[in-house]
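What follows is a set of structures to go through.
Bear in mind that the values in this text are calculations on the coordinates, not laboratory data. Just so it is clear, the structure is predicted and the values come from calculations on it, not from any experiment.
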Structure P
Amino acid sequence: MKTILCYGDSNTWGYNPLTKERYSREERWTGILQKELGEDYEVIEEGLNGRTTVWDDPIEGYKNGKEYLIPCLESHRPVDLVIIMLGTNDLKKRFSLSAFEIANGAKVLVNIVQKSKAGPGEIAPKVLLMAPPPVGKLTELAEEFEGAEEKSKKFSYHFKRVATECGCEFLDTSKIIVSSDIDGIHFEVQEHKKLGHAVARMVRKILE
């Protein structure tokens, strides 16, 4: 059995922008990924609402993706593949970050995985870095994410740059899904479905 660790934020956790609750396991992209891959794979969901790449959140706290990644890898090892999709929360105005800096935050996480011994035989797991899609029409989150729309349009370029620099796999989710105009940040159920199927194709390519 191969183990896949999905490390992300509320869009990996499965936040429903309409109800503000969690999608069912069957609706979340990670659940769809599990169903697509079948019994020979174990998909581990490690999504946290508000998680950043490497930044401490002075308001919400406990959201730094770097701080939890190492114990997370240790908890679940051996891991064959780590899928990282983070960066959207780094767009919050209070962090004052560029798309370049956000992608470099993701690079730190990729490097942590690649330097770990969390894979089978104490080698490093493979990494799939996913660029989040651009932010949609911001409504109630407009002030918190002021300026995020333009920055997020540069995610594809900078996350691909990081994947090339690190020699890891890359998926540009903007070619597959869109963020919901309900809140501009989260994915509607049909987008989860499309993403789950697309990631399953990537995983087979990487691990088979």
Structure Q
Amino acid sequence: MNQFDRKRQLLAIGLAGLAGYVDSVGFLSADGYFVSFMSGNTTRLGVNLGRNPAQALIPALLIAGFILGVAAGTVVSGRAGARRKPAVLALVCTLVLGAASSHALGWPLAVPALLVLAMGALNNTFQRGGDVAVGLTYMTGALVKLGQALGAVLLGERRAGWAAYLLLWSGLATGAVLGALAWSHVAAGALWAAGGWGLAMLVLALRLPADS
């Protein structure tokens, strides 16, 4: 996070919020499975394999879909070159709006499938040297950075930059709260709101200078 300028940091925080929102809506609509948090799905896969193997198919498919989404985002990013951020976010918006349309049309199985593809693709937004520079759908790394900074302070050292990681995590957590509220009060509109959020992030990305 700290290697990016303020506008890119704000975009990352906004996208983490989108990931939290979508994961919350997906969790509530998909019987407690995740569409962006694959560590959770991996744990559920292991538990299901140990207790009820017949139920292991769902987390396995979600994990596979997430990997496919990452792969699709990688292809789009690679072909878009310096405009990879808008290109990846355009793909994410298309998938999220496709999920909203599927919900409206009464195709429930398509909703988590499209959302998990979108969340996989989202992680290609920030890249450095061909690798993911900021994980937008998982916060373990950000929390580790925050904890390391806190430990450094306790040792009498000063480590700047911890606030960016705190804000990144806060973005995801806030998005999750908003997703739960949206699904509880306007379930039919919750996914359309996610699509609108994604489009707003796309507009922000389009206003950034092209990546080098």
Structure R
Amino acid sequence: MSATPVNIADLRKGYRGTLDEKEVDRNPFKQFEQWFEVAVKSDIPEVTAMTLATANKQGRPSARTVLLKQFDERGFVFFTNYESAKAKDLAENPQAALLFFWEPLERQIRISGRVEKISMKESFEYFRSRPMESQLGAWASMQSSVVTARDVLEMAFASMKKKFHNGQIPLPPFWGGYRVIPDEFEYWQGRPNRLHDRVWYKKQADGSWNIARLSP
């Protein structure tokens, strides 16, 4: 392997902005909503993209980027095939972590908690809102399974398009949503000299949230 063409240790950036644990919203979901609205208005590409980290029962971790599709004070929802690698992890170990990184704002949000499937009704309502091609794609792809060639996927898609060409496309029984129900949030704001602001929310037994500043 050839040497790295640049010295990674020299890749540095100055940060700006502030985040004060005394001024954040006492409700971490409302704080998320505030930051999310700012990110949307900043025209950040794929603002809903979030890293989803899971682990199987042996503790082997896995991470991938998924899209946030819904959020409220019940939690954060994404959709997937229930036979995918991430779904298998969650069946064995229903805990997960989410990471949003909005580089133009020098902001990061970490969220962790337990995970549960949303109702079939909720999954169906979202499925019906998707473009027809995405609905067909959900039927055609056995996510995370090995395929011999791209043509196999294209043929499966064409088959599903033919099968459902005259009617409403039903919700696949193997596809739906998960909700991450947080018990921890961490809001990170880049600051000069690497003295970044980190504000941590931890859910208490009575349902309230303890807020603390973490050392960067």
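When helix-only ellipticity at 222 nm (-39500 (n - 2.57) for each DSSP H run of 4 or more, over all residues; to 500) is computed for each of P, Q, R, which one produces -7500? Please list the in-between numbers first.
Numbers: P: -11500; Q: -25000; R: -7500.
Here the read-out was taken from R.
Quick one: P(r) over Cα pairs in 5 Å bins from 0, in percent, for residues 40-79 alone came out at 6, 21, 27, 20, 14, 7, 3, 1, 0 when computed from one of P, Q, R, so which one is it? Intermediate results must be reported in sequence, preceding the final value.
Working: P: 6, 21, 27, 20, 14, 7, 3, 1, 0; Q: 6, 26, 21, 14, 12, 10, 7, 4, 1; R: 6, 19, 21, 22, 18, 9, 3, 2, 0.
This figure was derived from P.
Looking across P, Q, R, the calculation of volume of the Cα convex hull per residue in Å³ that yields 185 traces back to R.
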